[in-house]
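Each structure below is given as structure tokens.
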Structure 1
Amino acid sequence: MKILFIINDAPYRTEKAYNALRLSMQLQKESASGGESNEILIFLMADAVNCALPNQNAPNGDYNIERIMKAVINKKGKVKICGSCAETMEIKNLPLIEGVEISNMPELAKWSMEADKVLTF
């Protein structure tokens with residue numbers, strides 16, 4: 001199953017990004033343990049583009065978005081960020097977590113049409 005996560009919230013202001021990434025990891029884990037094969041696609045928009053920046057410190061030290069995102073990418077998950085959002089947030093020219101790519105609305109539209117499920121956070 002192809003599952004698209006669209007994340008809109010900043011990495012540490014709420015736990016929405018954290019919960020989306022935790023669920024994506026669990027779905028990948030289910031695939032690895034003999035369950036249904038799940039392809040994970042993550043598209044970061046609005047404040048969530050900041051999730052793609054490396055070396056951030058979690059405010060309470062509870063969880064680390066970068067570590068979780070790398071785990072998803074290492075299990076063949078795809079993570080892309082909205083290019084116009086990245087430009088608005090002034091991060092378009094900053095280094096991103098390895099494996100994260102800048103994308104656009106046409107690609108999000110394509111991913112949305114191809115996905116079996118679309119989850120928004």
Structure 2
Amino acid sequence: MQLSLELDPGLTEKYPTLLEAVRAQVYGCGKPLKAIAADADMSQSDLSRKLGDNPNDPRRLTVEDLEKLISATGSVMVVHWMVERFLQSDQDKRDRALAEIHRQLPQLLALMKAVSPEGSK
């Protein structure tokens with residue numbers, strides 16, 4: 001059985017670390033932080049500290065926390081981040097970039113025409 005995923009390219013560029021992706025998922029899911037923390041069986045202050053990335057704070061995000069946060073937020077964006085980071089080959093990345101160029105090319109050509117001296121006539 002082969003799994004096929006639809007990924008939004010660029011997650012690893014937008015969020016260089018997994019912790020940054022987790023933060024974005026937690027803060028961007030639309031649920032209050034207090035509710036997410038409760039659903040993940042932790043206090044709001046514990047969750048804030050774990051997401052804070054303070055090297056002097058002994059409270060760190062664990063694998064178990066990550067699993068709970070994926071469930072609590074209802075989003076698998078961090079899973080897609082990991083797939084993009086660890087499972088995409090260079091050829092996959094080139095193919096995605098080329099597909100994105102093809103998708104945006106008509107709009108770019110129209111914009112180029114609009115700003116060219118001949119296009120403004």
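Quick rundown of the values:
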item: FRET efficiency 1/(1 + (r/R0)^6) of positions 73 and 89 (r between Cβ atoms, R0 = 25 Å, to 0.05) derived as 0.30 - corresponding label from 1, 2; result: 2
item: For 1.46 (Cα Rg over 2.2 N^0.38 Å, calculated) the corresponding structure among 1, 2; result: 2
item: Structure from which -10500 was derived, helix-only ellipticity at 222 nm (-39500 (n - 2.57) for each DSSP H run of 4 or more, over all residues; to 500), options 1, 2; result: 1
item: For percent of Cα pairs over 12 Å apart, for residues 65-112 alone computed as 65, the structure of 1, 2 it came from; result: 1
item: Identity of the structure behind 28 (criterion: relative contact order in percent (Cα under 8 Å, 6 or more apart), calculated), options 1, 2; result: 2
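Where a number appears in this text, it was derived from the coordinates with a stated rule and is not lab data. Keep in mind the model is a prediction, meaning the values are calculated, not measured. Cβ atoms are built from the backbone, for glycine too; each structure is taken alone.
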